[in-house]
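Please find the structures below.
None of the figures in this text is laboratory data; all of them are computed from the coordinates on show. These numbers come from a predicted model, not from an experiment. Cβ atoms are built from the backbone, for glycine too; each structure is taken alone.
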Structure I
């Protein structure tokens, strides 16, 4: 059960970690003249996502382990929310040829580390998509019987995998120097150009999976 739970948690965490805007924000922060800005953004992301996961996993730990109904409904609602997000992203996709520029709220990432930390924490902990993913992760861990230390391990896996891309970009920029600057700039352009399509794809796939698993639990 532990291996199955970890596999499911990794998949949910990848949806958070592969979302375009946190990756673009990490690249923008990595390009700041202030050396502490990028690490501050990554720390904010980890803190936000970690707090979110901690709250949901603690709440799930208070539910009777023998009750699978709440887990099923959380997965169904999270899946429906992700499918809705996928549909909205598809409808809001930019027209062909439209300029791909970072949103204005990313401009503070060029400056003070405190602002970068706040943006990272907001992206990690106040993002509706991450709310749905963290709730689904806690329900998945509970359904698989992860309690106590095993639940804590599940939460760490979710946060670690979900943060690996953001932290990886910051480390690559710091350790790779000029060699990675071109690669990160190309990643930024790609993510900005196809952000809606990428978000639609990962949210759609995760939403279908969660809906299927939640309905399967209810129908057993």
Structure II
């Protein structure tokens, strides 16, 4: 999935010369938390609701007022994303730099904005939870053919897979999470256990031990 598939557009922006009070009301009116700041058509910063609260707080070393310009409180320089960046790269940048959004630039043109909420929406799509489905989690040996063996097992039983996500486990195995188009996940899990698969979810019922 790419940034341009989940970014928000068109983008609501504010000018660097606008007042902090105006920016606050704009954020409140639209329910936003981030405003890209423009100066003569160029992206020069990002202003957040947190920036405004800190800038106008009595605890700030040099508090500003609602009549001060946005440029005094905005964050600059700005980290940005490209429309064709994979979303995992954008998520890594946001996590590493501890920021809540990435303006999306196509060359010098601002074409969208990506926020943490957009990444959560993408996670929901990638995991398949937006469709009626059931969850299956399996610990697979980290060697060629194991995932194919699992999917072949499900295909033989005419079970459709909505999504597959994998990540390394603490024991050097691959934790594999699937969303299945089936409401018979528990019977499937028992069949998989009988066939030698290590099923992490659903867990066996206590009376099955």
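For distance in nm of label points 7 Å out along Cα→Cβ at positions 38 and 142, which structure out of I, II has the highest calculated value?
Looking at the calculated values, the largest one is II.
Suppose you compute FRET efficiency 1/(1 + (r/R0)^6) of positions 62 and 126 (r between Cβ atoms, R0 = 25 Å, to 0.05) for every structure in I, II: which one lands on 0.05?
That value comes from structure II.
For structures I, II, which has the highest computed value of mean count of other Cβ atoms within 10 Å over residues 22-29?
With respect to mean count of other Cβ atoms within 10 Å over residues 22-29, the highest-scoring structure among I, II is I.
Tell me which of I, II gives -27000 when you compute helix-only ellipticity at 222 nm (-39500 (n - 2.57) for each DSSP H run of 4 or more, over all residues; to 500).
That value comes from structure I.
Looking at mean count of other Cβ atoms within 10 Å over residues 78-85, point out which structure of I, II has the largest value.
Details: I: 20.8; II: 17.0.
Of structures I, II, the maximum of mean count of other Cβ atoms within 10 Å over residues 78-85 occurs in I.
For FRET efficiency 1/(1 + (r/R0)^6) of positions 86 and 190 (r between Cβ atoms, R0 = 41 Å, to 0.05), the calculated result is 0.65, so let me know which of I, II that is.
II
Where does the value 2.1 come from, among I, II, when distance in nm of label points 7 Å out along Cα→Cβ at positions 6 and 30 is the thing being computed?
Derived from the structure labelled II.
Have a look at I, II and say which one yields 46, 27, 18 for Cα extents along the principal axes in Å, for residues 110-157 alone, as calculated. It would help to have the intermediate numbers written out before the result.
Working: I: 45, 21, 11; II: 46, 27, 18.
The read-out was computed on structure II.
Could you figure out which one of I, II the value 187 for volume of the Cα convex hull per residue in Å³ was computed from?
II
Taking distance in nm of label points 7 Å out along Cα→Cβ at positions 46 and 182 as the criterion, which structure among I, II has the greatest value?
II
Given 18.2 as the derived value for mean count of other Cβ atoms within 10 Å over residues 54-61, which of the supplied structures I, II does it correspond to?
Answer for the origin of the read-out: I.
Tell me which structure, out of I, II, gives 45 once relative contact order in percent (Cα under 8 Å, 6 or more apart) is calculated.
Numbers: I: 45; II: 18.
Checking each candidate, the match is I.
Starting from the value 13.6: which structure in I, II was mean count of other Cβ atoms within 10 Å over residues 150-157 calculated from?
Value 13.6 for mean count of other Cβ atoms within 10 Å over residues 150-157 corresponds to II out of I, II.
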